[in-house]
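Every read-out reported here was derived from the displayed coordinates using simple, explicitly stated rules and does not represent laboratory data. All values derive from a computational prediction rather than experimental measurement. Cβ atoms are built from the backbone, for glycine too; each structure is taken alone.
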Structure 1
Amino acid sequence: MSKIISQRLTELGLRLPEPPIPRGEYVSVVVHGGIAYVSGQVSRADLAVITGPASSETPSSTAATAAHVCVLRALSALEQERGGLDAVERILFLRGYIHARPEFLDHSRILDPASRLLHEIFGERGHHARSAVGVASLPDGGLLEIELMAATRLDSNYKVVSIT
């Protein structure tokens, strides 16, 4: 793990989980031209899933826990792919899919803790554009799934792979 971001995670009392293993025919992270695209990460912690659907009664603490779990899973995948989180120059975009009841209209409330956490970890480099989208269901009944895009440094460890 990178030193600066590792120290920041420790200061915040956070630790990254084991990198998530894809549950289908895809990879966790694709990097192209220095932009890292992190596959969707569901609010799955250890063997439990923080489930939806979101409603007006969903506690803020549940939303925050789901958001933090998703962000930490995404960062774990990104760290593994890039050899450390100090390679992240900027979080560019966050997309959140919120498993919500049809009458639920406060999708941003569920995703805001994820945005705040990225800013707490990366400082100004953590500010990003985003979309919050309500959906009828998510894998394993999850409350939240996020996708993340980050600008990363191109360095000597970066490999260009050609298709032959």
Structure 2
Amino acid sequence: MKTTIDKKVEVEIRHLYKALLEKWNNHDAQGFAELFTPMANVIGFDGSQMNGRQQIRDGLTAIFQEHKVATYVAIVEEIRPLSGEACILRAQVGMLPPGQQKVNPEVNAIQTLLLVYSGKQWQIELYQNTPAAFHGRPELVQQLSQALQKVADQHLVVL
């Protein structure tokens, strides 16, 4: 099995991931949902689940209407091919609370995406957002928060 990723594929996947974060940051539930396959699964930070593009769109529409959501910043850690039509992306993410410029260490997370190629484009099949609490290891929380703050200070969404 090929362990390195084709540069063109890597660019396409990074673009897709950047679009995902931008759709969230712009409160665009419809655009966010369109990045997923019709039967995709989302596992949220709190363990909540959305199954299928319609639930993703409806769930995010409600979230964006009911809450002032934080802005994501991210560092892509890995893009790994599983086959010619599937890849995994792992990223560390932080969130800037509304109206603030500092990453909130309490909600740092690790995002894992399973991406599939439909013959026309890459789409997200599975998205999991896991808290990066690092229980009992505050130095890791601080280290991750500092790295994410550098991204936020440069006004970047994704590295």
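Figure out for me which of the structures 1, 2 the number 3.7 belongs to, where distance in nm of label points 7 Å out along Cα→Cβ at positions 13 and 37 was derived from the coordinates.
1
State the single structure among 1, 2 that was used to calculate relative contact order in percent (Cα under 8 Å, 6 or more apart), giving 34.
Label of the originating structure: 1.
Where is distance in nm of label points 7 Å out along Cα→Cβ at positions 29 and 53 largest, in which of 1, 2?
That would be structure 1.
Assuming 11.8 is mean count of other Cβ atoms within 10 Å over residues 61-68 as calculated from a single structure, say which of 1, 2 it is. Walk me through the numbers on the way to the answer.
Values: 1: 20.1; 2: 11.8.
Considering all the candidates, the number was obtained from 2.
I have -0.25, -1.04, -1.18 for log10 I(q)/I(0) by the Debye sum over Cα atoms at q = 0.12, 0.24, 0.26 Å⁻¹, for residues 21-76 alone, calculated from one of the structures 1, 2. Which structure is it?
Considering all the candidates, the number was obtained from 2.
Check the numbers for mean count of other Cβ atoms within 10 Å over residues 101-108 across 1, 2 and tell me which is largest. Please report the intermediate quantities before stating the final value.
Details: 1: 13.5; 2: 16.2.
When mean count of other Cβ atoms within 10 Å over residues 101-108 is computed for each of 1, 2, structure 2 gives the biggest number.
I have 14.6, 41 for Rg and Dmax of the Cα atoms in Å, for residues 85-124 alone, calculated from one of the structures 1, 2. Which structure is it?
2
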